[in-house]
Structure formats: structure tokens, C-alpha cells
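Every read-out reported here was derived from the displayed coordinates using simple, explicitly stated rules and does not represent laboratory data. Please read all numbers here as calculations on a predicted model, not as lab measurements. Cβ atoms are built from the backbone, for glycine too; each structure is taken alone.
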Structure P
Amino acid sequence: MSFSNSFETDLLQHIFQNGSCASVGDGGGLLPSAAAGSAWLSLHTADPGDAGYQVTSEVAYTNYVRVAVSRAAASWAVSGASAFNIPVVSFAQCGATSAAAVYVGVGSASTGSGLLYLSGSLAASLAVTNGVTPSFAASALNFVLD
């Protein structure tokens, strides 16, 4: 079974843009948060999988931290079953210890285990070495529900 197309759009708008999701639960539906907050992006050395958390296979290069992107229509475009970043997303510049990122995730926490909402493979492995700042152009990150 799969979600309907319209529900996939509503759900992505709820996660990425703090939108409401009508007809879920009581009469008001799944309401937006009072304070939208951020989605926290993480880089991973392998597929964190459906049972994974934000720390599962998370990169550990020198200076690495997760990146906050606000849950707003100005930060994320949602079209059908896909959500795309609008601004450029940049992680901290790598220091002495390197890593190879092959997955990106979006979750609930700035540090620690955190709930991993979605993850997806990068188009190509990203070698993060001394002096490299991992960065993703607008629309380069595409999270898809199916």
C-alpha cells in the first residue's frame, strides 16, 4: 500500500513547511506547530535505513555539525511527493579528519539520536576532506515520498 498523492503533498508540507494536514485525527486535522522550528540535515557514510536515527552512519569529520533549515515555504519547495531545498545548504568546513558522505537525512534534533524523518542517497559520493565545505545548491536536495 502507499499514500495517496494528495496526502504525500500534505505530509511533506507539514514536515518541511509547517503546513496543516487536513482530515487527520480530529476535525482540525494535523495542525502546524505554534513555532515552526527547524528541520536538521545530517550527512551519512551509509544508508541509515528505515530503522535508523540521525546518528546512524552519521559522518564524523572534524568540525561537522548538523545544519538547521527552517520549516517554512521560503526554505522548502513542495511539489507532489517531493520536497526541495530553496536556499543553498552548507555544512561546516572539514578540518583534519575526513569522511565520505553518500546519504543525507532530515530529522528532529541538532545533536544526539534524533528522529530521522527521511533520508536519501546523494547523486554521487561526496568526499569531505581538509578545507572542503560540503554544500548543496538550491533544489539539489530532493526528498521524495512514495
Structure Q
Amino acid sequence: MPFTQTWFLYAVAAAVCAAMINVLAKFGMKDVDKDFATAIRSVVQAVFVVGFAAIIGVVRNFGQLHGKAIASIVLTGVCGGLSWIFAFRAIQLADVSKVAPIDKLSMPLGILLAVVLLRERPTPINWLGIALITGGAYLATLPRHG
């Protein structure tokens, strides 16, 4: 049962924290330059994560880094930064309820990339879930009536 497995609890916690990002950004940054706010937020995140790594003692693993790992870390950092820049620009122009579902298309896109680049093989039921998420993202962005 996945509900009691550690990976599932971490994944739910990640989803809750990620969900709060757009809401908090939209709520508190009406008169603040979005790019400046993203830069400050990135510094806060970096300090927080490095502090967390120091507290749990994993900083000592610095010697494990090699060229491929460093390139991967740099590229994921750039992709994460670009994701934030684009998402925060989008929420300046539209409601979070429209932006968030499109932003979460990262999940089916990530699975497609895992199939192509990592040779992962989702089951037919997994593909159904991916299709439902994609359809749900579309439905969530439809205009409100009434």
C-alpha cells in the first residue's frame, strides 16, 4: 500500500509545498518585480537547502561529485530556475487556478521524457493516469461561466 511508504509521504509533502509556492507568490508580490522576487527566493531556497544538508550531515559527501553529476546538478538547477521564472511571470498575468494546472503538466511531460531518455516503461493503467492528468489540466483552464 503506497499510502504508508516513505516515498509516498515525501511525494505528498513535496506536492503540498509546491502547491503553496504559486499561491504565496501571487498573494504577496502584487507590487514587487517578479524577477527580483525570484532571485531573492532562489537565494533563500539555496541557503535553506544547504543548511538542511549541513544539519543532516550529507555535506561530507562532496567528494562523491564527478563530472556527469556536476553537469546534471547544474542543468537541473537551470531548469528549476527557468521553471520558477516562467511560472511567476505567468501568475502575474493569470489566475493561479489557470497557471497551476498547466505548470503541473510537468508530470506527464516528465514521464514521457523518462520513457524516451531513460527507457522507463509505464503500464497501461499508468498511461491512463497520465492521460487523465493531461485532460484535467485542460479542463481546469477552461473559462468560468456564470
Structure R
Amino acid sequence: MTKEQLEEFEKYDKAKTKVLKYALYKKRTEYEIRQKFYNEIEENMLEDIIENLKSYGYVGDENYIERAIKEFIALNKLSIKEIKYKLCTKGINSGLIESYISDNYEELQNYEVESATKIAKKKLQTMEEADVKNFLMKKGYSSSSIKQALNGGE
């Protein structure tokens, strides 16, 4: 191995380690990784590193979507529309998001109704039903979820 090849390999290895640490610290999308290292790592090298990390399962938008949605369900009261928006802001292809939601629609729809019901119960203590309905609509809840929520989640 020539000195130049060795230097290039060391540069690649150092960059790969940096990207891997970033990706492992907190789950990241490919877009977030590209944004973070856009000015630090040569574009072709960054693409090679991302592909390498994808092949080992450290990076992957499909896995990110699944983990993020499970986290949203556990921690937040969000509509399906809000979930889509949050994932889109992470630079994930909307086709992947739609595909995941379509494949898991029943589970997500049940979650949305439960979430809307929790919010409605709390808001109905201080607001009129029409105001609660408007609040939920602004948050992106579907009319069927709002209707179910206002009927006690039935």
C-alpha cells in the first residue's frame, strides 16, 4: 500500500468512525447525517460511508420510521398528520412514510383515536365541544377520529 493510499484509508476510517458515533448517539436519518457532515467530509466519501453503515444496519430510514413512530406513540399525543410532518422534517422520503403508515394503518388509526380522546377529555373541562373540535382539527386529527373522541373513544 502506498503512502497516499494509506493516508486516504486513514482519512476514510476516521470519517467513518465520526459518522458512526453520530449515528449511534441518537437515531439519525440519512438526511441528518448528510446535513451534519456536508462541509466536513468529501461528498463521495460520505456517500460510501452512509452506504457502508446502511449495509450493517446502523443507518436506514425504514428502521428510523418504525422506531420514531413507536417512540411518538409511547411519549406523545399526536395525529397521524403530525407524525408524517415530524418524519418529513427529518428528510425522509414521503413515499417511505406513506408506505409505513399504509402498512400499519389500523394500529395508527387506533392510536390517533386514543390520543384525540385523551386530549378531548382534558380540553372539555375548560372548553366548549366546538372549540375542542377546532383544536383537534388544527392539530391534524381526522374528522372520524375527532368524532370518535368526542363520543368517548367509541
### Query
helix-only ellipticity at 222 nm (-39500 (n - 2.57) for each DSSP H run of 4 or more, over all residues; to 500) was computed and gave -23500; which structure, P, Q, R, did it come from?
R
### Query
Can you tell which of P, Q, R yields 1.3 when distance in nm of label points 7 Å out along Cα→Cβ at positions 52 and 84 is derived from it?
Q
### Query
Here volume of the Cα convex hull per residue in Å³, for residues 76-131 alone was calculated and came to 76; which of the structures P, Q, R was it taken from?
Q
